[in-house]
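Here, each number is a calculation from the coordinates, and none is a lab measurement. Since the model is a prediction, treat every value here as computed from it, not as a measurement. Cβ atoms are built from the backbone, for glycine too; each structure is taken alone.
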Structure 1
Amino acid sequence: MRRFVVIISVLFAIHVSGQEKDSVLDTVQIEEVVSYGHLQKFQSGAKIETISGIGYSQGQDGNLEQLLSRTMPIAFKTDAGGLSTIRIRGTAASHTSVNFGGIDLNSLTLGQSNFNNIPVYLFDEIGVQFGSASSVNGSGSIGGAIYLGLNNNWTDGFRLETRISHGSFGEQLYGTKIFAGNGKFEAVTRAYYYYRKNDFPFLNTTYRDFENDIFEIEDVQRNANVEKYGLLQELNYKFADNESFTFNIWLENDWHQVQQNMQTNLNNPDFGEEYQDQHLRIWAGYKNRKNPFKFEVNGGYVFDDAVNNGNTEDTIRTQRVLAEAFIEHDFSTKASYKVGAKAERIFPQVYAYSTSLEKEDRVDFYASYYQQFFRTLSLTVNLRQGFVTDYEVPFTPSLGLNYLALSKEYWILRFSGSVARSYRVPTFNDRFWLPGGNPDLAPEKGMNYELGTKWSYCNGDVSGNIKLSGFYLNIEDWILWKNGGAFWYAENVQKVKSQGIEFMTDWQYLLFGLKTLSGLNYSLTLTKRMASLNSTNAIGRQLEYVPLHSGNFFTTTYWKNFDFTLNGTYTGEQYTDEEDRNVLYPCFLLNAVLSYQAKLNSSNQLQVSGLLNNLFDVDYQSSWGYAMPGINYRLSVTYKFK
C-alpha cells in the first residue's frame, strides 16, 4: 500500500510540474543562492561549514547521519537504520537545531531529530554550524545547528533527474527531481522512496552456553525493517533580479520497526515494535532586496504526528503556525544592521498531557549589526530575546570577529573568535507529561567561547585549506529524567563542561598526473559532568556517548570519466552508562566508492556508482547492545535529462 501511495504521488508531481552573493570579508560564505542561507553575514567568527562536491554527491542515497559522519568531525549515537541522534561538541541530541527555512525540525515533544529520517536526496546543500547559535535560531541551538538548503535555479526549460539504488539487506531507493520554468516562474518537484529489510548477519555476543564454554553465536537481525518516502514541492516566482516569492511544501512519512537489542533478537525472535512519523511542513516567503532597505516576510505551518506500535488512540501530535519578518539596511559599504521578529503558535495534542494545555505562544525579537574595519577586520553583534507563554526565557547575545592577519602571494592567514550565550526551552514532555512533567523547570543555558584560524593556499596545481578551532562550552541546568520509584520525573540535574579542538583540512592536487581531492577531519572533545543532583560516580569523567577522539578522512582521484574514493571514519572509546560498564571499544570503518559518468549527448547524462561500506567487515556497535551491519554494498544509477 505504501509503495502504491508513493507511485501515485510521483506521477501526480510529474503531472503538476508543467544570485545574489553577499561578500563578507574573511569568511567561507553560505551563498544566498541557498534559499535558506544568508547565514554568515551577521555571524563573523562563527564556524559554519558546508558539504558540497563529491562527498555530497556520494551521499545522495543515504540519510543525514551517514553524510555528516563521513564528512564532518561529528559523533552520532545510532542503530542500524531506526534511530540516530547527533552529538555536536559533546552536547545532547536536543542541543542541535535542524532548520528548514524558519522551521526547526526538532520534535516539540521529544526535543530532538532522528537523523535517519532526513534524506539527503531532497536537498541541494547542507550547512553545519558548530557552537552556540541561539542568538540566531532561538531555543535549542546550544551545541550547534544544521541548515537544509534549496537552490533557486530559476529554471528556463525542463530538466529531469531519476535515481535508482539497490544494496545489501534489501536496500533500495527510487528518486526523481523535476525542474520546469520560464526563467521567472519555476516549479521543482522532488520525491523519493526508500526501503531496507535490514536482515544482516552479525555475531551475537549475548549467547550463553556455559556447558560447552560458548559465549557467541552467528545470528541474523530480525524485525528491523525501514520504509520511508517523501515529496518536496517548490513553486518560485521572480518579480525582478532581487525580488522573489518562494513556496515550499514537504510531505514526509517515516516508518520503521524498532530494532531490538541482541539479547531480545536471540531469545524472542518474533518480537517486534513499530514506530511511524508523519510530517507536513510548509514554508513560504516574499523577499525584496532591491533597495538599501531590504526586507523579507515569511510564514509556515507544521503538522507532526507520531504513532507508536500502531496505537492511534494514544495521540502524539503537534501543530505549529509560524510567521517571521525582518528588515536589513546597508547604511554604508562597510556597515549594516538587521532587525526582525518571529512568532509561533503551537497546538499540542498528546494523550498524556493535561487537557487544560490548549496552546503555547512563542515570540522572538532579534537585532544584528555588522561592521567592517580597514578591509581586514569584521565584527558582528547579535541580540535576541524570546518570550514563551507562562515561561521565562533568557536574553541571548553573541559577539563575533574575523581578522585577516596575513595575505601573501600564495597564501592567506585568518583568525576568528566568538562569544555566544544559548538556551533551550524544555520540551512539552519535560513540562507537561503526566506523571513526571515539571512546568517549573528552568531552561537549559549555555555559554560558548571559540577561537579559530584558517590558512588557505593556492599555487599552480595545489590548493587547499587548513582550519583549526578551539572551543569551551559550559551548560547549566541540563535536564534529565530521574527514577522517582513510582514514576520517572524531569528535573534540572547537572552541569556539564565541554572543551576541545577541531582540525579540518581539504586539498586539491595532482597525484601521478591525476586530479585528486583529499581531506582530514579530527575532533578532540573533552566533555565532563561537573555537578549532578543524581548520585553518580561519573563526576569529572567523560560523558556517555561522547568519544574523546573522533574523525574521518577522504581522498578522491579522477581519471577520464571515472572517480575513485576512499573514506574512513574513526570513533574512539565511549562510555554508555554512569557505572563504567558496557564500554564501546574504538572502531575504524573504511568505505570505497567507484563512479563513472557518461555524457550521452548534449541533453542526456548517465552516472553509475558502486559503494562498499565497512570494507574490513568490522564487528562494532554505536549504541550498546545493538548490532550493526558488516560489509555491504550499494549500486546506484542516475539519469539526467536537460
Structure 2
Amino acid sequence: MFASVLDRVFPPDLSRVDAAARVVVDAQGRTLSVLPAPGGVWRVETTASDVPPHLIDLLIAAEDARFARHPGVDPIALARASVQWARAGRVVSGGSTLSMQAARLLEPRPRTLRSKLIEMARALQLEARYGKAGVLRIWLTLAPMGGNLEGVRAGALAWFGREARNLDPAQSALLVAVPRRPEALRPDRHPEAARVARDRTLLVRAASADGISAADRALLASDVPSERRAMPALAPHLSRQAAREGASRTTLDAPLQRALEAMLDRAREGLPGRVSTAAIVADLHTREIRALVGGAWGEEARAGALDLTQAVRSPGSAMKPLLYALAFEDGVARPDSLLDDAPMRFGGYAPENFDHGFTGRVTAAEALRKSLNMPAVLLLDRIGPLRFASAMKRAGAIPRLPPGAEATLPLALGGAGVTLREVVSVTAMLGDAGRAAPLRWRVDDVAGMPAAPVLAPRAAAQVASILTRGFPGGGPSGVAWKTGTSWGGRDSWALGFDAGHVVGIWVGRPDGTPILAETGGATGTQLALPLLARAFSLLPAAPRAQPLVMTRAGAVRNLAAPALGNRLRLVFPAPGASISDGPVTLRAAGGQRPLTFLVDGMPLEGTPARRDTAWIPQGPGHYRVTVLDAEGATATAAVRVH
C-alpha cells in the first residue's frame, strides 16, 4: 500500500522517451526520413520487437545475466560488487541491473551513493509499472550511442545505415558495448577501442555458450564502421508535413522516391541558377501519391526548404485538356471540328500564340496537341469562363484570381493560380473516366469519399486519345501528356498519365522570376517534358494498359485492343459532321494507295500518294464525301457545310 502511494506521488518521468524523433515510413513500412527530437538529438524509440533476438541476448549476457529473475534490483549482483569494492578499494563492477540503468538514463544524476539508492528505488518502480518489456524499451531508446545519438535504432542507422532489426551479431555487440563509454568508444573516432569493446561483448556470449565457434571467430574478424552515416532523409518535404500533422506512415514507395529524387538532382545540374524542380507520381485510380519531390532540399539558393508542389503558380496551357473536354461534353466542338487559329479580338482581349504566329484552320484535336491559344480562347468564350472555373474547382484545382477579379477568357491560358498537386488531380481526373478525387499521401486517410464525376467518360476519353502520343525524345509508350508554359517562362509544366499512374513535373524559380532569356527557351516542352518521360521510365515495368479512347462509333475502347486495322476509312470529316465554310482538309486512313477523294461523285485534284487533300466547298449545303483506294474499297461521309 505504501509503495503504491509513493508510486503515484513520485511517478517516473518518461518525457525523454516520449520526446523521440519522428520516423516517417512508406506504404510498406520502410523508413523514408528520421526527423530529430527536440534539441537536435537523434533519439528513435526502440522496443524489443524492433531489434533481433540476438541483440537482447547479448545485452542481457553482458549487462544483467539475471534480468529475467529479479524484480529490478539484483541482491546477488550488489553483494558481489560490494565484496569486490571492499577487496580492491575501488569499483570493479557496479552491480547495476538493466532496470537501474534505465532509471539512470531517464534521470541522469551524479554517481553517488544517494543516486544509487534512488536508482534502485526507481528500478523497482519501473519493473512494477512497465514490466521487463517496458524496461527494455527505455534502455533501447535512451542508451547513448556517441555524439547526439540515442537508442539502438538511431545507432543502427547512423553507424551501419540499416534498421536495427537487420543487424548481425557483431553489429549488435558494438551497439551493446558503446553505451558503457559512448564518447570513448565511438567507432568513427576510436575504432580500435570500439573493436575491443565489441569483441569482449561477443566473447561474453561465446563463454556462456561454452566455447568460441567458427561463426564467432568470423564475427570477431569483421570490421567496425569508420564513419557516421547520414540519417535517412527521403521525401523531406512530405515527411515534415507528416510530422506537422501527426502522421508517420505514408503511401509513398521508398525505392521509387529515391529514384525520382536522384533523377531530379541530376537534372538540376544542367539548369540555370536558382531554378528548381518539383514532381509528383501518383496511382491513377486510388490517387495515392507514390513519390513526391517538393524541391531542391538542402540548396538554399533554390529555396530548397519550400514545398513547391504546394506553391501557387500559373499553369500556362496545362489546363487546356480540361477546357477541351468540357467543349466536347457540351457539344461545342468535337475532336474533328475545325477551329480558326487566326488573329481575333474578344472585346479588349487579343490573345496570340507563344511564337506570335498563327496556324490557320485546324481541327480541335490538332489545336490541343499543338497547344494553340486562339482556339482555346474561342472554346472558352463558347462554354463560358464561369463553367470552366467551376469545373476546375470540382476537379480539384481552385482557380486563384487577383483580389476582386472574376473568371474571364485569360483563364484558358493560365490566368489563375494553381498548385502542382492540384494540376495532377485534374490530370488524373481526365485519365480516370472523368472522375475526380483528391490526392492522398496518408495510409490512414479514408479511401473512400467516392470519386465524383466531373466529366462524361466519353469527353475524358476523347482528350486522352488526342494526347496519347510518343515523347519527342523517346520514352515509354502509351502515355497521354500535355505541357504548359506561363508568361515569361516563369513556370514550365509537363503532366501525363497512362493506365496506372499520373505524373506531374514543374520547373521554375521559387521566387517567380523569368528564366526564358537565360535558357533560350524555358518552355514546358524543353524543360519539363524530358523529365516527365524519365519519370515514367522509373515506374514498374508491369504491362501498361493504354488509356481509354473514344471510337467514332461512340464506344470506349482500349488503345491496346485490336484497332480498325488497315480498313479504308475517312478520318475527317466524320459522318454527319457540320463544318464551317472555307478550305477543308479531307483525311483518310488505311486502304491501299493511291487514294482518290470525291465530293458528290466528282474527283478532287490531289497527290495520289498522300492520305489527305484540300477541298473548298462551293457554299453552304449538304455534301457527300468519298475516298476510293487502289483496290476499289470506299468510305463515305455525308456532311453539312454552314
Structure 3
Amino acid sequence: MNQYENTYLTIEDLISFPTLSGIHISDDGKNAAFVKRTADWEENTYPNHIWIYEKDKGECYALTTSDIEGSSPLWSPDSRQIAYLRSVGDGDEKKNQIFVESLDGHSSLQMTDKKEGVSQFKWEPAGKGFYYVAPSKEPEEIKKRKEIYGDFHHIGKEYQNHSLYYIEINDSSSECQEKTERSITYQLTDDKDFHISEFDISRDGEKVVFMATPSPDAEDDQNKDLYILDRKSRKLHKVNGNKLLGGSVCFSPHGTKIVYTASIKEKAHYKTHIRGNTLVIYDLISGEHIQPLTDFDSTVMPIRWTAKGILIKWQDKTNCLIGLLSEDGKVSMVSETKDCFIQDVSITENGEHLAYSKATPNETFEVYLDDKRITNENHMFKGKLKSNREVISWKSSDDLEIEGVLSTPADFDPHKRYPLLLLIHGGPGWASFPIHSGCFNDKYPVEQFIEKGFIVLEPNYRGSSGYGNDFLKANYRNLGIGDCQDVISGVDALAERGMVDKDRVGVMGWSQGGFISAFCSIYSDRFKAASVGGGITNWRNHYVNTDIPSFIKMYLGDTPWNDPEIYAKTSPMTYIQSACTPTLIQHGEKDARVPTPNSYELHQGLKDMEVDTELIIFKGMAYSADQPTTNAAIMKQNLMWFSHYILGESMKDFRVL
C-alpha cells in the first residue's frame, strides 16, 4: 500500500487545485478552449494558460505554456482561429494585448499594442476585426501637474475610464507582422463620459450595446446605463430605464432586441434595500420592455441569445443550472435539475452545442464538450482519502429554514461526537456548495481539518443567494444578529443529532464571513476559537473607509449619521466588553473593499479585554493573494490556531510555521 493512500490532500495540494474558467466553444461545435489557472511553486505565482480541445483529434493540449500566459480565449466566427489576451511587456508595463493564432500553430499575430492594455474583447461577427475595451490615456494636464507638483490624486474627480474601440483587420495573411501594418483602430466611445463594463455586438456588426457608468468608481455601479451605438454613424441611443443594471447583455439573432439583467424594483428602492435581479427584453423597434420571468424567484444571467432561445444561468439553492428561455417565458432545462454546479458555459449560435465546466457533489470541476468530459482534474484525489460533503438543513431560532454543507471524514462514525468548525462564506449574496474547489476556498484547509479530526459545517445563512428573494433580504437591518442565530442553531442541530461536542466548536470566515465570525465570537460565548479574515468589525468606521459605502446603506437602510443605532446594533465592536474567544485576525494590507482599520480595531479591543489574539497583515495582498506561499501561510496559521485552542496542540512554531 502506498504510504499516502490513507492521507488527505495536503495544504499544498489544496492550493494546487486547478481553476478552470473562460470556456468558449467554436461555432461549428467541434472545438473548445478554456483557461487553466495553476500554482507555480518555484516562481510563486498563479499562471493562466489556455487549453484547447479538438474533437477531431480527440485530445486536449496547452496552447500557451511556460512564461507565456493567456486568458479570455475566443474562437473566430469561422472556427479556424483563436484569439486571446496575452501579457506583453515587463514589470508595471506588462499589459494584456489581443493575439490571434491558427490551430496549426504556425502563425501568431499580435493585434493590439495599447499602452494601457486591453481588458476585454470580442470578434467582429464576420471576423473582420475586434471590438475591445481599454483604459483611456492619462490626460496631458495630469502628466504636466506631476512634473511640477509631484503625484497626488483628487478623489472622485480623476479617473481613467474604459473606452470601446474597434480594430479593423486589413490583411488576412496568417504570417506574423507588426500590428501597425495590418490594422486600423477606431475609438467608439468618449473616454470622459463612459466607463464601459459589458458589451455585445449585433450579428450584422452594425450595432453595439454596452453598459456604462460615469466612472470606474465602485460607487458608480448604481449609476449604470444601457446604450445602443450605431457603428457607422456613431449615433448613441440611451435605453431609458429606472432599474439598477446587472452584469450581462446580449443581442437577439436578428439584432432587433436585447436581453439584459436588471433589478426587480426601481433604482430608488435599492438606495436602502437589497436587490434581486431578473431578465428584461428590450425591443429596439417598439421601445417596449418586458420581463419574461416574472415568477422566477432567482437571479438570472443571460449567456447568449441563440436560434433556440436565450441560454440562461441561475442558482437554485446549492445547484447552478442552465436552460433555454423562450420569449414567452418558458424555460427548457439544459442541465440536470439537482446535484449540478455549472460554472462557465458557452453555446453555439444555432443552440446545438455546448461547452461548460461542471462539478457534482464531492468532486471538483471538469470541462465538457456537449456530454463528453474532456478534462481529468479529479485525478488529484487518486490514492487519497476525501471528505464527504452533503447538504443538510435545520431551523434557526426564528423558525427560518437554513441549509449548509457538512464535511465529514471518510471513516465517519455517526455515534461519535466530533469537534466542529464553522466555515462562513462571504458575500453575503453567495453560498457554500458540496463540491471541492480551490476557487471557492483558498484560505481554509477543510481536508486538513478533517484529517485532524474535525467536522466542518458551512452554513448558507440568511442573505445567501439561491434561496429566493425573501431569503436574500432576510438579513436587512439584521446583519450579524440573524446570521449568528443561523450559525449557532446549526451547531445545536448537529449536537442534538449526537454528532458534535458543543464544548469544542470554532468559527472562521473571510470578508462577510469574517464579519459574521467576529460577531459570533464576541456576541456569544459558544466558541472555543475564532478566525476573522478581512472582516468588518465596526460598520460606522467601515462606512467611511470602504470603496462601496452604498453596500452598507443597502443592508442597514441608512447612513450612520441618520441611524447610528442600527450601525451600533450590528457591529461586533459594540459587544467587545463581553469578548472571551481566542481570535486569530488575518487581513490583506491593500484590501480596499474591507480596509485594515477593521482588523486593527478588533485586535486592540481584544487585547484590552485580555483575550488571546494575533493580528497578521499580509503585505501587498488585497482581498485575495496572488502568491501560493501567501495562501499556504494563511491556511497553516488557521490549522495551527484551531488545533491549539480546540485540540490542545502546540503553537510554538506559529510565528515561523
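Data for the structure
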item	result
Origin of the value -0.52, where log10 I(q)/I(0) by the Debye sum over Cα atoms at q = 0.11 Å⁻¹, for residues 230-309 alone was derived from one of 1, 2, 3	1
Structure from which 9.7 was derived, distance in nm of label points 7 Å out along Cα→Cβ at positions 126 and 598, options 1, 2, 3	2
Mean count of other Cβ atoms within 10 Å over residues 318-325 derived as 17.9 - corresponding label from 1, 2, 3	1
With helix-only ellipticity at 222 nm (-39500 (n - 2.57) for each DSSP H run of 4 or more, over all residues; to 500) derived as -4500, matching label from 1, 2, 3	3
Source structure (of 1, 2, 3) for FRET efficiency 1/(1 + (r/R0)^6) of positions 262 and 510 (r between Cβ atoms, R0 = 30 Å, to 0.05), computed value 0.90	2
